[in-house]
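Structures follow.
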Structure 1
Amino acid sequence: MKRIMWYGVKDVRLETGVEIPPCESGGVLVKTEAFSVCGTDIKAYNAGNNRLTHPQTVGHEFVGRIEESKTPEFKKGDRVVMAPTIGCGECYYCKIGKRNLCAKPRSIGFQIPGAMAEYLPLPADAITGGHLVKCPEDIPAPVAAIAEPLSCVINGLSRAPVHKMEDVVVIGLGAIGLLHAITIRNAGVKNIITSDFPGHKTDIAKELGFTVVPPDELEKRYRELSNGLGFELVVIAAPSQSVQELAPAYARKGGYVSYFASLPPDHEKLNMSSRMIHYNELILYGTSDSTPLHVAEAVKLLSARKDDFAKMITILPMEKWLEGYQGVMDMRYAKVVLTP
């Protein structure tokens with residue numbers, strides 16, 4: 001088989017002629033249909049990741065079919081996607097259903113071989129933990145491959161009463177920003193403002209029918225764009241220190257601010273007005289990863305709005321993985337899906 005392996009910073013290789021891995025006892029072997037490039041994969045390429053055991057097959061966003069099963073839960077031919085962070089099942093967080101916050105997690109593409117390969121072996125605890133989710137046939141493979149990042153967006157939005165809101169802004173129009181905008185629209189929000197610098201990603205947002213405002217204009221017009229009050233929810237999908245510091249100012253009193261995008265360790269500190277947060281009764285929250293329940297919700301949404309999600313995807317063969325990485329870094333692509 002073929003696989004994409006991380007050996008170190010700027011040392012990622014496409015390997016061919018690799019022996020197909022065996023199916024573990026209690027686990028499954030998945031033949032992948034498509035896998036997508038995450039910002040985390042690109043960060044690991046450029047700067048490494050302390051969670052990575054190397055060399056390691058990269059990738060954690062995929063769709064595929066069961067090739068071999070050693071568990072009664074799945075049979076050959078079942079189409080699946082996955083919540084890739086496998087909880088220990090024993091810690092406090094796993095026991096309350098928040099496996100994404102597990103104290104001792106293992107994730108495919110990090111501690112466990114990842115999905116950027118023609119075949120993906122999954123261990124027994126991926127099955128017993130319910131991490132594999134069946135995927136219907138009506139979703140094209142490139143769209144189904146983004147179930148995992150969409151599930152993370154669904155997790156983040158579940159922290160606020162989005163379905164009751166009228167005015168929301170999404171700052172940053174990479175893949176995550178676009179996924180947020182589509183999901184928020186599906187929740188029934190009428191006034192969705194998106195913000196980023198002009199380019200391919202803002203073109204996609206406009207094609208999808210979203211209002212796009214450049215960042216400097218947002219700073220000047222945010223009240224005008226939100227019925228004079230500020231936004232009920234501010235979603236930060238931009239890994240920018242200055243953006244994250246300024247974002248709470250766009251929220252109305254009693255509003256929510258979602259810190260979805262993470263910052264690098266050397267730029268993680270923010271300088272903000274605690275008085276504004278205090279007196280405006282703002283709710284600032286973080287969000288990370290997702291659970292199998294969020295993945296199941298993502299599958300339903302992908303099926304309902306598959307044409308919208310398809311507009312943000314660029315499909316490349318896995319041999320052009322570096323072109324995919326570079327295209328995202330150069331902002332020529334929003335979301336890249338690779339096919340084996």
Structure 2
Amino acid sequence: MEIGIDSFASAMYGTDNTLSSVDAMEQLLDRIVLADQSGLDVFGIGEHHKKEFLDSATAVILAAAAAKTSRIRLTSAVTVLSAADPVRVYQSFATLDLIAKGRAELVVGRGSSIEAYPLFGFNLDDYDALFQEKLDLLLKIRDNEFITWSGRFRPALNNQPVYPRPLQAKLPVWLGVGGTPESFARAGTLGLPLMVAIIGGETHRFRPLVDLYREAGRRAGFAPDQLRVGLHSPGYVGATTEQAITDYYPGYAELWTKLGRERGWPPVTRTQFDTLIAARGVLVVGGPEQVAEKIIRHSEALGGISRFTFQMDNAGLTHSQLMQSIELIGSKVIPLIKSALG
């Protein structure tokens with residue numbers, strides 16, 4: 001199982017409100033370098049177009065990280081493909097792959113935040129149609145140097161070559177999904193690896209959707225080992241479970257209460273938080289032993305996963321706390337998981 005981190009390049013974490021965007025970006029790159037040195041397998045950068053995040057140009061951040069690292073895989077988490085040009089997305093990540101010497105990946109999705117749609121002139125009424133068409137074009141570009149293609153939302157291409165080509169023979173493209181059955185089935189039908197973002201509730205409840213993905217893939221003729229499942233969840237590793245909770249809860253409660261006001265959800269309570277960090281809850285927060293056990297438990301609940309990524313830089317944690325957590329993931333959590341899985 002691969003273990004990694006996904007970041008939204010938060011510009012407003014910790015208690016120091018004077019943190020500049022320059023410092024926040026420098027610290028993010030320092031965390032990616034430490035993840036590389038600590039033995040983590042993958043680091044992902046999301047895509048948002050909001051003041052509190054610095055990840056609107058995902059591939060640029062990943063390219064800077066590629067120049068500073070040597071082994072860790074670098075991916076988007078996720079690229080909002082519906083509001084992007086698939087040609088430019090492919091060119092950006094093919095270029096990243098050359099800089100990273102074959103370590104680039106893409107996770108594409110429709111996006112849970114909608115600010116990219118009006119920003120780039122797209123209609124939310126076309127939310128799914130945009131994604132379906134653009135995913136089709138992206139995969140055709142990935143598989144063919146010369147493209148002949150037409151659709152509703154982009155000018156047609158007539159035997160047009162797309163350059164550069166990546167170092168990898170086939171640039172890895174994962175499909176990022178939330179809780180929509182159609183998205184799981186689509187990923188299976190296309191034979192794409194699946195990255196499931198579970199940010200609330202209990203992870204085992206997603207098993208029917210993962211089974212739907214695997215069954216759709218089987219019917220489309222893909223072998224089980226081609227149908228990889230990744231899991232993205234909020235999490236944090238402390239020296240002990242008690243310390244992890246002390247560090248993580250205040251910022252988590254503040255963030256989700258703020259989101260609740262925006263989206264009509266009730267404020268987060270400590271009782272709710274305790275349910276989420278319990279054995280079946282989605283939050284992977286605790287000491288190294290507890291976190292390793294929970295990741296394995298989540299994998300078993302979903303019928304086996306091949307990748308787990310922590311989302312931990314938007315819960316009010318300081319750069320120092322995040323660095324310490326990365327070190328613990330590399331030195332403690334990953335060896336515990338490898339030992340348990342043989």
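What follows draws every value from the coordinates through simple rules; no lab data is involved. Quantities reported herein were computed from a predicted structural model and do not represent experimental measurements. Cβ atoms are built from the backbone, for glycine too; each structure is taken alone.
Of note:
- Here distance in nm of label points 7 Å out along Cα→Cβ at positions 93 and 309 was derived from just one of the structures 1, 2, and that gives 1.0; the source is 2.
- Structure from which 0.90 was derived, FRET efficiency 1/(1 + (r/R0)^6) of positions 69 and 117 (r between Cβ atoms, R0 = 25 Å, to 0.05), options 1, 2: 1
- Of the structures 1, 2, the one that -7500 was derived from, the read-out being helix-only ellipticity at 222 nm (-39500 (n - 2.57) for each DSSP H run of 4 or more, over all residues; to 500): 1
- If FRET efficiency 1/(1 + (r/R0)^6) of positions 189 and 269 (r between Cβ atoms, R0 = 30 Å, to 0.05) is computed and equals 0.15, the structure in 1, 2: 2
- Rg/Rh (Cα atoms, Kirkwood Rh) from the coordinates reads 0.95; which among 1, 2: 2
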